[in-house]
Every structure is written in structure tokens, then in C-alpha cells.
Structure I
Amino acid sequence: MRDPRVTIRDVAARAGVSTATVSNVLSGNKPVNADLQARVREAARDLAYQVDRVASQLRSGQTRVVGVLVPDLDDSFFTALVSQLEVMAQKDGYDIILASSRDELGLEQSRLRALLAWRPAGLVVVPCTDAVPEVLRGKVGKLPMVFADRVPPEGSVVDTVSINNREAGEHAARHLLAKGHRDILLAASDLAISPIRERAQGACDLIRNALGVPPSVIGLGSNADRGSATFLGWLQGRTLPSAVIALTNVTTLGTLSALAGLRIDVPGAVSVIGFDDYPWMSARRTGISAIRQPIAEIARIAWQHLCARIEGDDAPPRNIVLPTSLQVRDSVRDLLPPGATRPDTRPLRAPAEAVR
């Protein structure tokens, strides 16, 4: 038979204090002297007492919970983003409730309803699409929220944090063009999503401007195994491109898996530039050149702005755009002989500045 649940009264009796003192120690709502704090925490530890957060929130009308929704926890970018948010939330006394939409609109609506049932203090959301999820439209201006990564190109009705995706595509294309590559393939996930579409557009425009023709583009989806199979099928009966730009970390894995399956050497036969810079990219015999996103900065700004909204900031929505960089390793072969003239790969426009 299960033991009855330990209550705040049990902790108070063991510590020899009032229930109000226990509540103040565990919630931090009011200062309590060090001796009483120590007695209360020792009693709670001895009894394995767990705070009933839902009941506490109902009593106080306040919540220290923030909901986080991402499209896919199999994607290293989103797990890294969540990890950064968890650290900052813990530091500020918040708990994170996490959900994944699996990149499905119907599931996104369901997951958001579940998060809202917690009456969160705010939300950090990476939507499935470029639009505000239907469940949240009536919450705009009422519930603090920040969108990250996938945001409308023209801005949003809530605070957003994203990278300069056009610039990211240009970084990769510029590096390949400077190395003499002319037959370039873009490995995208889903061009219906604005960040991917903008990365592809940035690379396509720069390549077209330099060579007179655009690169080929293939959609590999958001699953590395299925993407690898799609890429293998695409390669059948085609001449190998001299280089591939993978526009997400998942398409990077799919591309490398397909090339490895056919024993195609990187960069001897095909050069590769990946997306997102993770330790495994430099742990290979041939390190992978990659576009680096400032994940820690994305998370920091998202959390900073969410906390400001929770505290009552009612300024107009802020759309933050952060720069990316190219981490150069050994996965791109130089096709130009020494002393050859390099193509003109100057930016097509002045780089966008981050708005703070």
C-alpha cells in the first residue's frame, strides 16, 4: 500500500514551524532567517517533500512555468536551443515545460493547448510554419511569448529572434565559388519554411550572379535517414555535383550518409558545406566546413525578451536578426590552379544589422 503523500503540514511539524514559514522558505516569496530556512529544508529533504506547483500557482495567481514548443527533438539545433533555455530558466527560478510538434500542424495545435493548460508565465515557440499558430492568435498581447528561428520574413506580431538566413546561404556559396566550384547542389529540407527558403535564395542569387546559371536544388525533408535515401535516388543516373551546400544540420547528415553509402570521397569527389557547427563535424577524419548559428545568443535574447514581457514590458514587437559565420575546415576542395583569377563573390547587398 502506498504511503500517504507528504504535505506542507508534515514538513512544518517536523521543522517545528508554521506552514506559512515553510511556504515562504520553499517559494522565496518572503525572507526567512537562515536558521529557520535550514530547519525547513532539512525537514523537506528528510520527508522527500515535493512542492505541488499547480496548487501553489492556483493559490498565488502566479506561475513560474514557461512553455517551450519546438518542431522536432531529433534535430540537434532545437535540442541545443532548449538546453540553453533550461539553464537560464533555472537560474531565474522558472521551470520549463517542453513539447514537440513533430512538424505537424495538427499536433502543434494539440501541444500548444496542453502547454496553455499549465497557465504558463510565457511561451518560447518555434512554429511549424511562418505564421502565428491558430491556438495562439487570441493570446497575442495577453500572454508573453517569443518566436525563434521560424519567423515571417516581414516580421511578426510578437517578439522574434532569428538569423540572417540569406546571408548564411551567401556565406556558403561565396566560399565554394572562391574555390572554383561551378556545379553546385543545394540540399534543402522544406522550401515552404521561410528560413530554408531564404538560405536557398541567398545562395542561388549569388551563384546566378557569378556564373549566369542557378544551382540545382533538392528537397530532403527533415529526417536524416529518409533524406539520405532521397539523395541516393537523386544521384542515380546523374553526374556528381562538384559541391553540395546542406541547408540544415539534418540535410547535412543525410548528404554525408548518402555519399558514404556510395563510397564517394569528401572532398576528393564532392565538396560539402554543412549547416550548424557541432563537435562531430570536426571529429571526422575530414572536418566539415559549416555555417555556424549563434545558438546561445538566440536563446539568450529569446529568454531576455520573454522575461521583459513577463515583467510588463509593452513596447512594440522586436524582430531580432543575428549574423552567422562560416567555419572553414577541409571538406571543400580548391579546384582553381595557383594564381588563377577568383570569381567576383562580393555581397549582393549590405549585410543586415542585428536589431537589439
Structure II
Amino acid sequence: MPIPLRSLIPLPGRWPAALRGLVGGALCLALCSAPVRAAPPEYQFRVVGGLAGVSQFTQWEEPFWTRELPRMSGGRFKADIVPFDRAGISGDDMLRLLQLGVVPFGTVLMSSLTASHPQYSAPDLAGLNPDMASARASVAVFRPYLEHSLREQHGVQLLALYVYPAQVVFCKKPFAALADLAGRRVRVSSAGQADFLEALGAKPVHTPFAQIVAHLESGSVDCAVTGTLSGNGLGLHEVTRYLHALPLNWGVALFAVNQNTWESLPADLRSLLLRELPKLEAAIWNESERDTAQGIACNTGQAACTKGRLGRMALVPVAPGDERRRQEIFAATVLPRWLQRCGQSCAAVWNQTIGPARGIPAR
């Protein structure tokens, strides 16, 4: 007669206490050591961010979307982010892709809109803002117009405005003032910068950010305009020797979302973004001001450098003639050429926003 299995293995209640503890511990070890899989986020989306490899993206944009958003939402929301210059998207296509909804959330460099929508480049025209306080004032007074125009003309909701460190001149050969740039080939990133350099007698050369070092090494340009710290990150302190202290402009970027995408988001996600993105914007502006000083310190080999690589560049101070020339060039060249590209309606926009705030009317 077969022996019942339960007569060979005592029921748990009949096990000795030591054995019950041993088996319970083994079960706990097996179950508790199994990997715990977090629940997938309720809503996940894609963001196209700013320039790759610079502080704005690596220290602020990327951590906000990939780490802070899941943390603040308790894991409910998450975003993947890629810099636009590694996403196969040219800067001047970004606004159009946002309008179509192909890119739901995206960062757009204002300077990239010079050809297609020159009106949006107004608050960061070359020569307008010689310091961060001026840049803040110009952007603040222009913002209501920008928000309304993006929404009404493009179906795009403005969520934040970012800024890069001061855009300054790096050169291989000595110079003592901006006037000494006459005849030199200078890398620029926008039509406004080109207008400013042409007024100095220089020869502007439009070059992508990632190719600046190659062009300097090959001799196709003698100088380059770019951010103080981002230039250090590229290695400009190794291929140039002189750095001018005057910001030509700052590199303002808008962060926006397709309007239909925005309206389809969960209400609490919209509320979270409206609460937290202004904080991100303020942090980026403050950091860009610090990075401007850091870039100068690092490129010139000062002990205050903590974020970049030490160089041995000579800092060319802003001479009284430089400041006077900046004002003259802006009023006589940069602003009139912007108005030519932009049209009569832009004169009205300027005279209702930045013009009276900065005391520079458009005629």
C-alpha cells in the first residue's frame, strides 16, 4: 500500500520550532532577494534639448527630465531627452517641428530663427546687452509678445526661456580693442553677430559650434565668438591666446511644447511643469552668469576656476572706446539691418517692447 506523502513531510504546524525558523528564513531569503520591479510610469514622453556637452544640458536640462521629474511625480511621469544637435535636427527646423507636433517638447535657439522668424531674435541682438542685467531686462519686456505670438501664429506654448553664458571673442593673435578685429575672419553663429563684426571691418564666417576648433586649427578663421565656458569645454584655450571681456550677446533659447500636446497632458503633469519649469529657468540664468565668470577664470588660468580646464589666455579688457563702439554699431548697423530682415511690423513690436525699456527707438 502506498504511503501518503503527508505522512513523510510533517505539516508546518507540526514542524519543530527550529525547523520552522530555518525554512521561513530560506523562503524570506528567496523572496526578499528577488528584484523588485518599479511600476512603469503612467506617462512618458520625449524632449529635444539644447546643445550637447554644455552646462545647460548636462547639469540642468537632462537631470530635470530624467531624474527630477520622476522624483517629483513619485514615478508617475518620465521623459527622455536628447540634445538637438545630436538628434539630426537643425536649429532652424525646431520651431516648425514643434508646430507640427513632430517634436512635442523642444528647445529652440533664438539665433537659429534669424532667417525664418527674425522677430524672435530681438531680445538678444548682438550689441544690445553688454551685461546680464541688460539681458534680463530685454527678455522680460519682450516675453509677453513672444508668448502671444508663438501661441497664435504657431500653435506652440512657451514654457521657459534659457540663456547661455556670455558670447565673447576668442582670437589666436593679439588685439587690444574691438577695432583691431578689422580684416580678421571671425566665426559667428547668427546674422546679428555677423552684422556687428562686419561693422568692425571683420569678415564673419558662419560655423557650427562643434566645428569651431577645427576651423581655428585649419586657419579658415582667426577668431571665434562663443560662450566663455562652452568655449573652454571645446578646448579654445588650447588653440587661441586672447579673450575679449565684452559680451556681444548671450545665446537665449526658448523651451516650448506643441499646443495640442500640451492640452492632452494629464492636468497634474501640466500643473507640475508650470510650477517647476520657472525654477529651472531661474537656475539656468543664475548658472549662466556664474559660468560666464568661470569661463573667463578658467581660460585665463585663475585660481577661481572650478568648472573648466586651466588655460593661459590673456584677457583683453573692455576699453572705453569698445563700449562707445558697441552702442554706435548697434544703433547704426545691427538694429537697422534686423529691421530690414524683419519688416515694418517689427519696428512696431520693438517700439512697444524693448525700445522704450532700453531707450533705443527704432526709426
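In table form, for the structure just shown:
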{"item": "Ranking I, II by relative contact order in percent (Cα under 8 Å, 6 or more apart), the structure that comes out highest", "result": "II"}
{"item": "Parent structure of the calculated result 25.1, 84, given that Rg and Dmax of the Cα atoms in Å is the read-out and I, II the choices", "result": "I"}
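Every read-out reported here was derived from the displayed coordinates using simple, explicitly stated rules and does not represent laboratory data. Not measured: the values here are computed from a predicted model.
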